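Structures incoming, each one as structure tokens.
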Structure 1
Amino acid sequence: MPGVAAHRLRILFVDDEAPIRLVMKNELPRLGHDVTICEDGRAALRALEDHPFDAAIVDLRMPGIGGWDVVQHLKKTCPETDVIIHTGHGDIDDAIQAVRMGAYDFLRKPCTLVEIANVLSRVAEKKLLANKAIALEAQLKSVRGGTDLIGETPSMQRVKKLVEKIAPTDSSVLILGETGTGKELVARRIHELSTRSQMPFVAVNCGALPENLVESELFGHKKGAFTGADTPRKGLIEVANGGTLFLDELGELDKAMQVKLLRFLESGEVRRVGENDAFTVDVRVVCATNRSLQDMVAEGSFREDLFFRVNTFEIRLPPLRERKDDLPMLAHSLLARHLKKRDVPENLLSPEAITLLRQHDWSGNVRELSNALEHAAILSDGKSIRPEDLPLSVGSRRPVDDRPFDVNNFPRPLTLREIEMEVILQTLEKYEGDKPRTSDELGIALKTLYNKLNAHHAQDQAEAA
């Protein structure tokens, strides 16, 4: 059942009484959890060096390194671990003090299995809400409209029917289409129509991830796993537990990460960077790319086994130039989003503006159309949109500045690196910030473009400081 593994917890149980340890070793897995049993505080600290835990049930009174030391170590080094005190009647004051210091709850010895199950259920619910909050924060970084797929042309009707068919399943999906055709929108629609709709939807742009941090971003890392890893971190796969993970620009992953992704897709197991032990998550994976993965397989830059693994169902999105009959309906929906209104007048777009929109080739597809309409909505003050309200790049009034880069326009000789960056910035301006189109024109990988822009930004910051 989708979402079941989202309630599976990794539990550290620490108690010096052998009978209690034996019961917990048998019963906690029956409740659906993974458990590590430790007989004292020293063993618990060793276990914490190997991998993190969602929850720790700790006895306070133990010989040697006691429960207090374990609790304090957890709160300092593993703040994501919820601590549950397991203590006798005489230690209740200490247990209450521990809760005040940040422990999640306490259980009084002897406690029933039902009491333990109830506390762990609350911990699991808390973890789920935290993951949803992380996913929601990522979503709010960009303003989005609804997820309805707009269009009545035969090609879009085929897309909508296929989405409705495959959404209730757990099968992997590969969405293909040119840049700006709405691949993420389709992925969100699949999620919303699935049985996972109440769980997180996490979108990852594989091309935008820094090359040296891709594994950490996807799988997470333990504290100290590499320079700069000052705190443990959940990976985006773990954040999506129980829900849907959308991997956009899949073709930008290098071969090493393709192997790790394939291993996860086949086993459902996640191993954080720097950890020895893996844990299981329940995630539906939807992928997208504007590149031909089959061509990449043929040339050896994409693994064939991974291609077949992500391609159970394939959805091809038509470019906007092939469905121009959808333009009026699509434009109306985009204007409603930009104007933040549920309904906008049907005649908001003048016939002359619609004619101009139909004549444009829309190489940037729906994304380019959306940018053009946002521009027009601002200039028209929400009134009738005329051709003059549209960007100059739309129509034939004035072409985009396509003049080649000229080093003679600069007052001093430029280095090769500076010339390269000027060409990149000029091309980026030409395409109004559209990075995939910029990378296509320059003939470089999207990830390479992101890396060069990040390095340029870092240099500007250093010079400003």
Structure 2
Amino acid sequence: MINWRTIHYISYIALIFFAFEPSYLHPDEHFQTFEVLTNYHLGYRTTIPWEFSINPSRSFAILSLIYSPLILLNKFFKFPPIGLLYLFRLQFLVTYFFIAHYTTRILSNNIKKEYTKSLFFIFTSYITWTYQSHSFSNSIETQLLLITLSIIHLILKGKTKTPEYLLTFLLGILIPIGEFNRITFIGFLILPSIKLIKHYWTFKFSALLLVSTIVLISYILILIDTKFFGSDNYIITPLNNLLYNTEIESLQHHGLHPRYTHILINLPQIIGPIIIPFLFRNHYKSSLSYLSVWSGIISLSIFPHQELRFLIPLLPLVSNCIDFQSMENPNTVNRIIKVWIGFNLFFGILMGSLHQRGVLVALEYLRSNNYEGSQIWWKTYKPPTWLLGSTDLNISIDEIQHGNNNLVDLMGAHSSKLVEAISVLGNDIILITPRSSIPILESINKTISYELIWRYHYHLDFDHFDFDDMRTFHPGIDIYSVSLL
């Protein structure tokens, strides 16, 4: 007989393990956070993304609130960049651990059987092990959403020693912070807010306090962003983000998806086999968690750009709504949980340990060896250059510069672009590329010479498979010394 309590406790070890694995889930975990802040606070040469340039659509105020204290503190401790990254993952891990435990108790009406079940599914999920410890705005959104729903729950129940005006004031602070963090935040609250509006219709003073606090905090965030971006006009980043995401031409740069992608593809990838007890005769349909799940899915499905990570706030909410009561056969429940464990172990190792892992490892190798020649990154995720900790690095994306200490990000460019980059850069050039690109390198071996100088095996690249050449499925990332023949 499987001891599910033991598995629950083991899951905490998995949470710590994956937080300190150098996996790389998506460029946004670096480029919407550390690339901006280490440039601002530490003077690192980094790539500033479009969200922080013309018509800024990400709030610097929120980044400063979450990340700046630890970055500034590190000026005294002087951890290397990779160490700072792990400190932030530890920060996210600890805050999520306590927030999930505390809010789950509240949302489960402090019924031990209910919140124990919810916590089991939350902490045995690969979403918790991986995405929640990485520096995504979605990870912050999850924590803010859980706290917000808990406060709404306490206000509606009215059975708490905390005065309602204080809960309302806290709610008024959290809503704009959540919205300035991600414009999708309000989407998760639309259906739960219907209950809240009915409550505030009776308590007019609380409604006025809520609106006043939201306006005040929003104004403060707008002022901070306006000052940071040096604008003569008010910078309202959520508005700019919304306008950007309503233009199909803009979203085409990031990929367009069918509007059923979230419900039919992304949600099953997140919750796996527990989609059955979630959808089948669920008696939690009036709960705030259940309403928030469908509120988020429906509102986010309006936009044709739909990534899996947009839905990660749903994992703890779905966990609060797992209904096994309608399943009369206990063997069915045991089978679902066994499949759940296998599902999360598989994706935990795949995404939390191996996915694009070699990019971070290679950057740390170059930093620790003080490499100052030219480096070309090809067929990899965008290299987060802040991990090099360099204040004089020249970063080239569109226009390649001649000289030393250059980093050229070719992404998925054609091999002719690689040859062009080598010809412009001159001498002392290295190429960082996944092992799946070996067939392409061999096709241009009469134009360039390449010599292997470093190899790392534990790297999975899912973006360049070619069924005509099975070598493109080989894991690993390599560094070559390259030159023109």
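Each value in this text was obtained by applying a stated rule to the coordinates, not by laboratory testing. Values in this document were obtained by computation on a predicted structure and should not be read as measured data. Cβ atoms are built from the backbone, for glycine too; each structure is taken alone.
As an exercise: mean count of other Cβ atoms within 10 Å over residues 288-295, calculated from one structure in 1, 2, equals 22.9. Which structure is it?
Working: 1: 18.6; 2: 22.9.
It traces back to 2.
If mean projected area of the Cα convex hull in nm², for residues 200-335 alone is calculated from each of 1, 2, which structure is the one that comes out at 12.1?
Numbers: 1: 10.6; 2: 12.1.
Source structure for this number: 2.
Looking at FRET efficiency 1/(1 + (r/R0)^6) of positions 224 and 384 (r between Cβ atoms, R0 = 30 Å, to 0.05) for structures 1, 2, the greatest value goes to 2. For which of the structures 1, 2 does the calculation of helix-only ellipticity at 222 nm (-39500 (n - 2.57) for each DSSP H run of 4 or more, over all residues; to 500) return -16500? Here the read-out was taken from 2.
Give the label, chosen from 1, 2, of the structure having the highest value of mean count of other Cβ atoms within 10 Å over residues 96-103.
Once mean count of other Cβ atoms within 10 Å over residues 96-103 is tallied for 1, 2, the winner is 2.
Can you say which of 1, 2 returns 13 when relative contact order in percent (Cα under 8 Å, 6 or more apart) is computed?
On the way: 1: 13; 2: 18.
The read-out comes from structure 1.
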